[in-house]
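There are structures below to look over.
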Structure 1
Amino acid sequence: MLADLDLPAPLETRIGVVTLRRARPDDAAAIIALLADDAISASRGDMAAEEDLPAYTAGLESVLADPSNDLLVAEHDGTVVGTFQLTRIPGMSRRGATRLLVEAVRVRADLRSTGVGSALMRWTTQVAAPALGTPMVQLTSDAQRVDAHRFYERLGFVGSHRGFKYAAPLP
C-alpha cells in the first residue's frame, strides 16, 4: 500500500534539494494556498477562504486515512512548495493491472520551471509506481492547461484518452 513508500525522500532540483514527504494535518493551509494559487482551481472555488478551512481539513484527513491514497508535499527550506495526491486503483482491464492516479499537482508559482514538478513526477514514475506494483501511471489535466500538457508530454506521458466529468447534485 502507499504507506510502504520510502518517505521522506530527497529530490534534486535546480533550487537545490527538496524533501518529499507525506502531508500532515498542519500542512492544510499551505496546500490550500497552492490550490488557490491557480486560476483554474480558483474558478472552481479553491479561494483559500478562511471559512473553507474546515472542509479542506476534513478532506485532507480523509485522504490521509484512506490506505489507497496519499497526499504528498515537497518542502524546501522548511516551506511547502509543492503537492500532489496519489491514488492506487485496482482494476480488471490490462489483465488486472493496478493503476496509480496522480491528482492536483501543484508547485508554488514562483518556483515553476525550477525542476520541482519534474522531480515530483520522476519520483512518482520511477520510484512510487514500481514500489507499488502499478504498471500504469495516469493523470488528468484540464483542457485549458496547455503548458501543463507540454510538461507531462516532456516527461513521457501520452495524451491517449479524452476525459469526462459530471457534476452530480448533492443533497
Structure 2
Amino acid sequence: MIILVTGGARSGKSSFAEKQYENKKDVVYIATSKVMDKEMEDRVILHKKSRPSYWRTFEGNYDLDNAIGKEENYLLDCVTVLTSNIMYDLTKDEERISIELQKKVEDTVVNELNKLINKINDENYNLVLVTNEIGSSLVPESHIGRVFRDVQGRVNQRIASISNEVYLVCCGIPVKIK
C-alpha cells in the first residue's frame, strides 16, 4: 500500500502520516533532511521527539531502497525536502536552470522514489510519503523558486498517480482525495 500525504506547511501532514502507523513497532522512518544549520537541527530534534524511539531511522536522499529491511511499514518525510536536496546537488553551480536540467532534477527525484516504491511493492510492504502542496500560494519571485515549485508540482503529480491513496491535510484535517 502506497499512501501520499500532501498539504501546506504546518498543516498536520507529518502527524497524520505518523498516525498511520500508530501502535506499530516495525516502522522505518526515512528522513530526507540535511542538518545545515541550527534551525534545521532544532526541526530534526522536534521530528524525532514526535515519533516512537523504537522506530528505525534511515537518513538519505539517494538509494532510498537501501532503507528496506525486515520491517513492513515505511514513512518518508518528506518528498519536498528530497526534491530540494537533489535540486541543489544538480543545480548549485547554475545561474539559470534550463528546461533540460529541470527535467533531469524531476526525473532523478522520481527515479529515487520509484526504486523505493518498487521494492516496497515487491515485498508487499507499506509506504507513506509526505510532501508539500506548494502550488497553492504566491508565484515565487525568483527563477530558482519558480523552477522548484514547478519541479515539485510535477513530482507530486507523478507520485500521486502511482499511489493507492492520496490525502490532503488542511488545518490538521485529512481529506481523502484518491
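Nothing in this text is a laboratory measurement; each read-out follows from the coordinates by a stated rule. Quick caveat: nothing in here was measured; it's all calculated off a predicted structure. Cβ atoms are built from the backbone, for glycine too; each structure is taken alone.
At-a-glance table
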item	result
Answer label among 1, 2 for the case where semi-axes √(5λ) of the Cα gyration tensor in Å, for residues 30-101 alone, calculated from the coordinates, equals 27, 15, 13	1
Origin of the derived value 3.5 (distance in nm of label points 7 Å out along Cα→Cβ at positions 6 and 54; candidates 1, 2)	2
Source structure (of 1, 2) for helix-only ellipticity at 222 nm (-39500 (n - 2.57) for each DSSP H run of 4 or more, over all residues; to 500), computed value -14500	2
Given 1.09 for Rg/Rh (Cα atoms, Kirkwood Rh), for residues 94-133 alone, calculated: source structure among 1, 2	1
Answer label among 1, 2 for the case where relative contact order in percent (Cα under 8 Å, 6 or more apart), calculated from the coordinates, equals 38	2
Value 0.50, calculated as FRET efficiency 1/(1 + (r/R0)^6) of positions 38 and 150 (r between Cβ atoms, R0 = 30 Å, to 0.05), assigned to which of 1, 2	2
